[in-house]
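Down below are the structures I want you to see.
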Structure I
Amino acid sequence: MARVFSGIQPSGVPTLGNYLGAIRNWVALQAAHECVFCVVDLHAITVWQDPAALRQATREMAASVIACGIDPARHILFHQSAVPAHAQLAWIFNCVARLGWLNRMTQFKDKSGSDREAASAGLYVYPNLMAADILAYHATLVPVGDDQRQHIELANDIAQKFNHDYAADFFPQIQAAIPAISARVMSLRDGTKKMSKSDPSDQSRISLTDDADTIVQKIRKAKTDPAPLPATLAELEHRPEARNLVGIFAALTDTPAQSVLDRFAGQGFGQFKPVLAECVAEALAPIRAETRRLMADIPALDALLRQGAARAAAIATPILAEAEALVGLLPR
């Protein structure tokens, strides 16, 4: 059975985009794989975080993914900083990875913006920590979006160079599990940008903890164009906001987007939006309720994360120890 590893940053309550684009895929993977899921708080601090807000966001993210269907009894769920092997293996990988490799990482260029000199060193070596996250468990399957494919390629380069440098067939090759069909949910205010937890406008996203009234209000105000819904997908090509709303409805109802158009073609958004809002509210209601229940008992949630961390460490610590021995470090 292939071991799956995936992580998610604790940058606020997950959005509908996080759910449809990633978390729902995690839930499906549980049926046939051994899964290790991680709230990556060490990755989060590559940019400054308010300490109290980070602790709250880490718990909220853990509660949310459980509420979405992640089973912490059958699989492993923990927060990254609770397992020191991640940071320890990342340092070894800092010494294996080449500067030229990191210079090619497009996400660092995107996130550092025009002032690269002001970015943290942690943001620059972020991909090495991501490689350590995966390889500390000898995971071979990583569900990621297409924008993370480059990081998986780098992790494989690091694994291959480590194995070559230390003459050991130790770290496995990783396969990026990119779903053939994945919902790419865009901002409700700009259909050309992904829905994001970090967008300054709360109106741009639907959070998994939004209540029905909030969802209705956000979808009613979602940016659209004046034309009615078309009959074909080709006619949506240059209508990003319309395409986004149709895609959300299709993903939540598990129907092809063309089937959505067959049902609503010719109707205006004044007719479509209320149906969509009801669909979203119905889908998120049990997630919101379970998240609220979990967050109402912080000691129990923290205990659950500690249990997950202990199970994760039981896998990662021996792998780290063998990697350290191959490098030539003395045993502890």
Structure II
Amino acid sequence: MTGALTVAVVGAKDVAKELGKKGTASDLTLFNAVHDDRAITLVEPTQFPDKLAPLPEAIAMADRCLLVITELARPVAETIAFLELADLPTTVVLGPTIGAPDADRILKGGRLADAPRIALDLPALRGLVDGWSAVPVDGPVEVPLDHAFPVKGVGAVALGVVRRGTLKTHDRLRLYPTDKEVEVRSIQVHDVDRHDASTGERVGVALRGIDAEELERGQVLAPPGHLGAGREVAGGPIARCRYYRGDAGPGAQLHLALGLEVVPATLDRADAGTTTVTADRPVVLGAARIGFLLDLSVPAGPRIVGRFDVAPGSKGPAAG
């Protein structure tokens, strides 16, 4: 299957369901549009804003983003604040009550001010998304997991998108950040049995050597030695969210969003050159390039402190 793509649909609910058929549903809801050799997965952070984690998780899963603005409300403002700090290519979709002056005002001064805009017209949106594709990424395979469940007669099945390389049956991979190694028993791509899956394709993977209860969102399947795991995450200076009203500094108890992992963490150091964060438990190191700091205790404004670039090549010690 060629042209596989994952799109985050954020800002307003009930749009993703018009673009695809409902699939896996939890705090994230996935919708699938499959025709011929083209497969598009749309991810909606369904339980946002009641829970913050689904928003960065949906964005981390995606190749591109649709920011749908149908009203000027706090959840939209918080979504914009997060997307301004993310590197995800984003198209702004304006509902019928949102005019160009409204969009200019709420997007002014950020990276989305110059983002492409389109009116909320479903046929036009379908055509736009159908023209997008994921960029192939060579190298050792990486598959971040977003859901998992047991299947009678099969065992543990994990769901995720191949973010790098090619996944093959009988691959022996490590399940980061744990020290467990597993074997890929079988692969399905949108319910079709496959011997392999490439970058951008969403897979269901039957795994040998682990129980479904041991699988968690944010774990990454990759070759042994390719990634790392640890509690300390270091990188460059924090690019602060311009709307954040808190005062998070060294010693602050925050949450770290790294890839699909969102974990409690302590901000140890934050100066002009370095950010160091200690997570409450080991996280995957070497896959995600950006760390986001979240402040769930802030009384008003966005719960996003800022972002920092994770130090390249830092894999940390092995977990175990």
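Calculating relative contact order in percent (Cα under 8 Å, 6 or more apart) for structures I, II picks out I as the one with the greatest value.
Between structures I, II, the calculation of distance in nm of label points 7 Å out along Cα→Cβ at positions 223 and 255 yields its largest number for II. One of I, II was used to calculate distance in nm of label points 7 Å out along Cα→Cβ at positions 55 and 183, giving 4.4; which? The correct label is II.
Suppose you compute semi-axes √(5λ) of the Cα gyration tensor in Å, for residues 23-206 alone for every structure in I, II: which one lands on 26, 22, 17?
Structure of origin is I.
Rg and Dmax of the Cα atoms in Å was computed and gave 21.2, 71; which structure, I, II, did it come from? Matching structure: I. Using the calculated result 1.00 for FRET efficiency 1/(1 + (r/R0)^6) of positions 231 and 311 (r between Cβ atoms, R0 = 41 Å, to 0.05), pick out the matching structure from I, II. Attributed to the structure labelled II.
Could you tell me which structure in I, II was used to calculate mean count of other Cβ atoms within 10 Å over residues 247-254 as 18.1? Structure of origin is I. Quick one: helix-only ellipticity at 222 nm (-39500 (n - 2.57) for each DSSP H run of 4 or more, over all residues; to 500) came out at -3500 when computed from one of I, II, so which one is it? Comparing all candidates, it corresponds to II.
Can you tell which of I, II yields 12.6, 40 when Rg and Dmax of the Cα atoms in Å, for residues 31-94 alone is derived from it? It was calculated from structure II.
Among candidates I, II, the computation of distance in nm of label points 7 Å out along Cα→Cβ at positions 127 and 271 that gave 5.0 used structure I.
Read-outs: derived from the displayed coordinates by stated rules, not from any lab. Because the structure is a prediction, the values reported are computed rather than measured. Cβ atoms are built from the backbone, for glycine too; each structure is taken alone.
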